[in-house]
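Novice: Each structure below appears as structure tokens.
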Structure I
Amino acid sequence: MRRILIAASTALALFRPLGAGAGEIPKAIVVLEIFSEGLPGYVPEAAPPRFALLEGGDVFVGGTSRLAAGHLEGADLRALEKRLDQVRRQPGLKGSVTIGPGSLRHRLFLRKGRPIDMVVTGDPTQAPPELQPLASLLLDLPRFDHPSLRPYEPASFALSAREGRLAGGCRGWPFPDPPSTSAFAPRIVSAADARGWPTGAAPAAICVGDKSYVVTFRPLLPGEKP
């Protein structure tokens, strides 16, 4: 019995957009994000993409806070494109897909060829046979390795803030605009401004007057706009 479950919901609204407009990664043809509970107090949505492939073969592989950058070409690029084509040919992959038990969520965006933008819920290791091309891709992209990969130093970060508290003390707010201006839409800050702050999914606590905020600095890929 076919076990692909398409949810008639607005699950994509839970995640930052990857298409035109806010959150656009220019020239991205593959983007994978993973949203799970992670470590206590962490903000999964502030982590960099777990994998991104751009036109021309530039590739980025991310973790909780940092990224590595490399370049694919020739046989290496063709091998990955072959796997992506296998996923695109699978019927019913769009919107929200349940791949197995559990609450783990992946966001996969494929632009080249037949565009696919979907949220995949469940454990890929428990996927049924008809979803194995998708499941194996979700397992392999986050641990993608290549000789060209080197640590990536972002030029800018997306600063987000929301009212809240973290265990321990709090920092002062060093920027001229109040943190409330970054509560509904992130703003871009330079790498110099983010120096000394935790980045990615690791948040920081700040205090302004009688209010406290949880702030994150999400690393941005080249040209990415939050």
Structure II
Amino acid sequence: MIANLTTGAAFVDELLQQNERILSKLDADPGPGTASNMGALIKAALKNEMEAADVAALWVASAPEIDVKLALAQHAGDEARHYVLVADKAQKMGLDLTGFDPLDPPSPVLEFLRTLNASVERVAAALVTREAMGARRNIQFLKFLEANKYDGLVKLYRDIINPDEERHHRIGCELLAKLATTAEDQQRARSAASRLLEIGDRMRDGFLQKTGASVMPGC
């Protein structure tokens, strides 16, 4: 059933409130954790960055709207830059990335995003919702890095990655307000965002159980 039509800006506010009900649980202090699973955390961070770059680049050619096309291209470039910067820090820390393929296998989040065809769904899921989720996760990850004295990564996340994610989210909200102007498009955006959060939350729980980590980095 399609919800009643509201303005694009009002719809974005509504969607952010919907997302907040799920994302707010990431604000709970997970404790400092230990550095024993640092390799798994770094590889998870790299996987997130590469998957975000990969799907944004995939969508650039098929986005009919110029502002969406440009936002996705910038997003892909930023996430690729994050990957290079995190990988450089990891190698300097002594983490061997030989043979590591961040896209093999693709995560459930990436598999879901690849199914989205409309710009309103893509923006709602990837730029608005995933970036908000990633930013919240990275706040927790930054606390972990600070507690364990990973000063190089602390500076990278504090000064570059986290501000970039906030900017991606803001751009996504501006675009979504322009795109979600019909009841049908608003419902598609709402469903895409809800599904993304559901998959992302399940992935996070599985990662924490598998690795014993106290946090999971975002994209």
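Novice: Looking just at distance in nm of label points 7 Å out along Cα→Cβ at positions 158 and 174, which of the labels I, II belongs to the structure with the highest value?
Specialist: Numbers: I: 2.2; II: 2.8.
Once distance in nm of label points 7 Å out along Cα→Cβ at positions 158 and 174 is worked out for each structure, II has the highest.
Novice: Supply the structure label, taken from I, II, corresponding to Cα extents along the principal axes in Å with the calculated value 52, 35, 30. All intermediate terms of the calculation are to be shown ahead of the outcome.
Specialist: Numbers: I: 58, 38, 29; II: 52, 35, 30.
Only structure II yields this read-out.
Novice: Comparing relative contact order in percent (Cα under 8 Å, 6 or more apart) across I, II, which is largest?
Specialist: Details: I: 24; II: 38.
Of structures I, II, the maximum of relative contact order in percent (Cα under 8 Å, 6 or more apart) occurs in II.
Novice: Of the structures labelled I, II, one was used to calculate Kirkwood radius over Cα pairs in Å, for residues 150-205 alone, giving 12.5. Name it.
Specialist: Numbers: I: 12.5; II: 13.6.
Among I, II, the structure yielding 12.5 for Kirkwood radius over Cα pairs in Å, for residues 150-205 alone is I.
Novice: Determine which structure produced the value 0.45 for FRET efficiency 1/(1 + (r/R0)^6) of positions 54 and 102 (r between Cβ atoms, R0 = 30 Å, to 0.05), calculated from the coordinates; the candidates are I, II.
Specialist: Computed on structure I.
Novice: Additional query: Can you spot which of I, II the value -22000 was calculated from, given it is helix-only ellipticity at 222 nm (-39500 (n - 2.57) for each DSSP H run of 4 or more, over all residues; to 500)? It would help to have the intermediate numbers written out before the result.
Specialist: On the way: I: -3500; II: -22000.
The read-out comes from structure II.
Bear in mind these aren't lab numbers, they're just calculated from the coordinates by the rules spelled out. Owing to the predicted nature of the structure, the values given are computational and were not obtained by experimental measurement. Cβ atoms are built from the backbone, for glycine too; each structure is taken alone.
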